[in-house]
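Below you'll find the structures, each written out as structure tokens.
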Structure 1
Amino acid sequence: MSDTQDTHRATFRDLFGLDATVTAAAPGRVNLIGEHTDYNDGFVLPTAIPQKTTVLLARRDGTRVRAHATNLGKDGEYILGGEARTGTWVDYIAGVTQELARDGHVLSGFDVTVASDVPLGSGLSSSAALLVALVRGLRELYSLDIDDVTVATLARRAENGLVGANVGIMDQMACSLASEGEALFLDCRDLSFERVKLPAGADLVVLHSGVEHQHAGGDYNTRRAECEKACELLDVNALRDLTEADLERVNALPEPLNRRARHVITENARVLKAVEAMRAGDLERLGELFFASHASMRDDYAVSVPEVDLIVELAREHPEIFGARLTGGGFGGSVVMLARLGTGRRVGELIAEAYGTRTGREPKLLTPSA
């Protein structure tokens, strides 16, 4: 057992006076391409990262839930059946128990501690990792009959519901089903998926800009509402129902709906092309798609920020980088870069240093495969 795990267990014991009986974890994820397509019934291509969220649990008598977040140093509690939005991190715990109850699962009270090395607000699904880890832990604690896809859909319902973030299904599916070394090619309409090996000749490098974002914030929900309005004007159920052949109609929409819809349609096409490039081992083509995706997120979807744009431009200047793009919901967060095999850590450190010098921020370098 690692020192970190020992510390987490000791914290649980100190707080609650007993040993945890269940340990569960879920990884963060980096989305290679396919941003803001999930809630439009589209295609996405995420992969798991080594950083993860771990929960420790033990049952207790009664219906009280006691929770502690070690990273935040904060406690919270509530009564099962009395879940209500508080605007705090405890809403993630309460959201899960509320959804489990709605599905007919009967729980008793429990104690839970949460520890994570997925950077908060990084665009690497810290919230989904927490939700999936918690559902996994409760599944084991109460011997619940829940498969891995249901783990993801229940976690999403919790985030859409009590937490109040109108996110799509990608993050939870990735945290529940994705593995390092392969991408999860997911159809968000029917939740069918295929695992695609990551290219052998490349390192994945993730650099957190130091600008945190929040899914529960208004900008994310505004983008979703704009997509829904575009669908209404185009008389389709979802933007997934349109292709690049429909762009003339899309471009005729009023601003900014035309740009929002254009991003989703072209991004879906880029995901399909990216899968083809990965299967062919065409790193140059895959890199081009990364850069094109970022430009679309910056200009059409308007979810990037100057700091993230700077990282992408610094990456573009390095000959060892095939491509780079904003990953995650945006409004801050991280950049994913595709680097020549064996160069990822060195080039990532150079880009991080240059970025820090230019902005005064403290970026965090994550190199899942370097």
Structure 2
Amino acid sequence: MSAPYLFVDVSAHGFGHLAQVAPVLNALSARLPTLRITLRSGLPTSKLRARVAADFTHLAESSDFGYVMHDAVSVDLAATALAYRQQHADWETRVDRDARLFAALRPDLVLSDVAYLPLAGAARAGIPSLAMCSLNWAELFVHFFAGERWAAAIHRQMLAAYNSAESFLRLTPAMAMADLARRRCIGPIAVIGSDCRQALREQLGAVPDERLILIAFGGVSKELPLADWPHLAGVRWLVPQAWQFENERCTAFESLGRPFADLLRSVDAVITKPGYGTFTEAACNGRPVLYVRRQDWPEQDCLIDWLHGHGRCREISDADLVAGRLQGPLDALWQQRTQPAPSPSGAEEAVAALLPWLAGGDAVGIADRQLLEGAPCKFTANPI
């Protein structure tokens, strides 16, 4: 019997899609040691390997662009509209290209988070596919472009691609996805980090009562003027290396050489935007969050509501964040009551959904079949 073969497509729109897929691939490869994986993504190979422990072949290209961003919290709608119109102007050619790729590679299954092009290509090649995510581009497209004359035809192609998948695994938390006929709800996906708090403090030379604050915006740039911030006594900032700003109270977190989940679990607070990976990992690792809202991003409401119900969090304004007015919000955040951390059951549930195509019927347990055959999530559709 040949080794099972999975083709995975991971959006490079930030790091949240990788944060969703990586735990699934790690758990799946533990169940199927001979599994072959081809991973297509525009993310750097080093970033993929930092999250995915399983062996894979990296196909370094993107099959979606998500949304064109001004920065981590604001969308460039004009550029995004142009990009969608260009992508769908030769849609059939793009689908044919993916269909030929899959026909040549002959994977047993295609998994996408959350591009719809590979789903359409897999359907044309006669290869089963699954989608998985907390959002889908069709639902965001309706939110931003429903009033445009050119939008309806593009939206139909998006929905047809998503609905061609055997199932759409709707993570918790997630958007409604009312237009996706084959959605299945699964639990949260998050990596539980190792507590390296003491070792991290020694590495940084932090004093015993110094607070460590991680600033991370999920792979989409939002640089802050830390040099102009007021001094916060007893606070050490861990910031992205791309900011190229380090001093006695500010350290690039990548330079510490530790997995992101370990850092997140070991700090005193996280400052971020609403994004699936950081929100679920903060809640599941019991870390408090200060967040700044994204400008008109429809996914954020379900994420914010979930985090308020399952973790410690507090909203701050973009103006206060840019100005570094954080002492009061941080003090209020640390005074919140700790809640029981939610269980990240979604990765194992996703594995149960993937196994029937990769391990054969004999390897699929009762729980796996129940997930596959369970009733879909129920919502009211809102077509364009």
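The numbers here are math on the coordinates, done by the rules we state, and not lab data. No experiment lies behind these values; they were computed from the predicted model shown. Cβ atoms are built from the backbone, for glycine too; each structure is taken alone.
A few points about this structure:
- Computed -0.53, -0.91, -1.24, -1.35 for log10 I(q)/I(0) by the Debye sum over Cα atoms at q = 0.12, 0.19, 0.24, 0.26 Å⁻¹, for residues 174-253 alone - originating structure among 1, 2: 2
- Computed 22.4 for mean count of other Cβ atoms within 10 Å over residues 110-117 - originating structure among 1, 2: 1
- Sorting 1, 2 by distance in nm of label points 7 Å out along Cα→Cβ at positions 310 and 326 from high to low puts 2 first, with the largest value.
- Taking FRET efficiency 1/(1 + (r/R0)^6) of positions 150 and 238 (r between Cβ atoms, R0 = 35 Å, to 0.05) as the criterion, the top structure among 1, 2 is 1, with the largest value.
- Here relative contact order in percent (Cα under 8 Å, 6 or more apart) is compared for structures 1, 2. The highest value is that of 1.
- Entry that produces 2.9 once distance in nm of label points 7 Å out along Cα→Cβ at positions 118 and 358 is calculated, selected from 1, 2: 1
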